[in-house]
Structure I
Amino acid sequence: MKEFTYTINDPAGIHARPAGILVKEAKKFESSISILTANQKGDLKRIFAVMGLGVKQGQTITIQISGPDEDHAADTIESCLKSNL
């Protein structure tokens with residue numbers, strides 16, 4: 001399993017546009033990909049799960065990836081976060 005943390009820099013937090021981009025990227029991989037906040041967990045491949053977390057600017061999230069393509073998925077998701085949030 002791969003895991004990394006990221007602090008959200010976008011003033012609007014994880015809102016619809018970047019959430020959609022993240023979900024689209026996550027769906028490209030066979031691995032299971034989860035997004036965790038301090039007290040909640042969601043499936044990064046489900047838009048409503050991501051939006052339901054209500055992540056705001058300054059919050060740190062953890063991404064957990066488990067599966068056959070976890071290395072590539074971790075690199076791609078981290079890059080996507082840096083580019084969009």
Structure II
Amino acid sequence: MSRLYGDPIEVWVRDGQPAQFVWRDRLYAVRQVQDHWVVAREWWKTNDADPGERRFWRLEAAAGRDVGTYELRFDTASGGWLLLRAWD
């Protein structure tokens with residue numbers, strides 16, 4: 001079962017993909033990238049000259065002994081990262 005969050009997170013990237021992230025004051029190490037996709041933002045829904053794109057990753061990550069599946073999103077227009085979803 002998954003839970004939706006939409007929480008801002010801090011992410012460290014290596015070779016163009018997330019390697020570690022901090023969520024709720026815990027450091028998570030990415031163990032495996034399960035999926036990655038890119039969605040172009042709709043230019044007609046924004047006032048920006050370059051609306052950018054949103055890059056998504058579904059991955060397995062661990063904080064200590066706790067291992068889970070997480071979905072992260074990077075918005076190229078804002079430069080911000082969000083943790084969108086976590087699976088039990």
Structure III
Amino acid sequence: MQPIHVCNHTTPEAIYPFDARGIAKRFRHAAIFGALDALHPGEVMRFCNDHDPLPLLAQIQQRYGDSVTIEYLQREMGAIVIDFAKVG
């Protein structure tokens with residue numbers, strides 16, 4: 001059984017939570033891109049969502065290429081946690 005990751009506060013390791021569940025659906029992608037644009041190299045946005053955002057991931061890869069990495073920490077129905085890291 002995998003540990004459950006939560007998004008509740010920033011950490012000393014420069015991991016910043018982004019809980020998409022609290023953002024209106026029509027604003028989500030714009031808010032996510034804004035948050036990714038604001039990351040500095042070495043920082044991580046820990047993204048929490050209730051569904052697997054495959055179309056969003058394709059858009060992120062197209063927009064940022066290798067400058068943002070994508071790593072699933074949790075991938076279960078109703079509980080998705082992904083770390084997006086800005087590469088220096």
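Bear in mind that the values in this text are calculations on the coordinates, not laboratory data. Everything numeric here is computed off the predicted structure, so don't read it as measured data.
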Which entry (I, II, III) yields the derived value -11500 for helix-only ellipticity at 222 nm (-39500 (n - 2.57) for each DSSP H run of 4 or more, over all residues; to 500): I
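The value 3, 14, 27, 28, 19, 8, 1 for P(r) over Cα pairs in 5 Å bins from 0, in percent was derived from one model only; which of I, II, III is it? If you can, show how the numbers build up before the last one.
Details: I: 3, 17, 31, 29, 15, 4, 0; II: 3, 14, 25, 25, 15, 9, 6, 2, 1; III: 3, 14, 27, 28, 19, 8, 1.
Corresponding structure: III.
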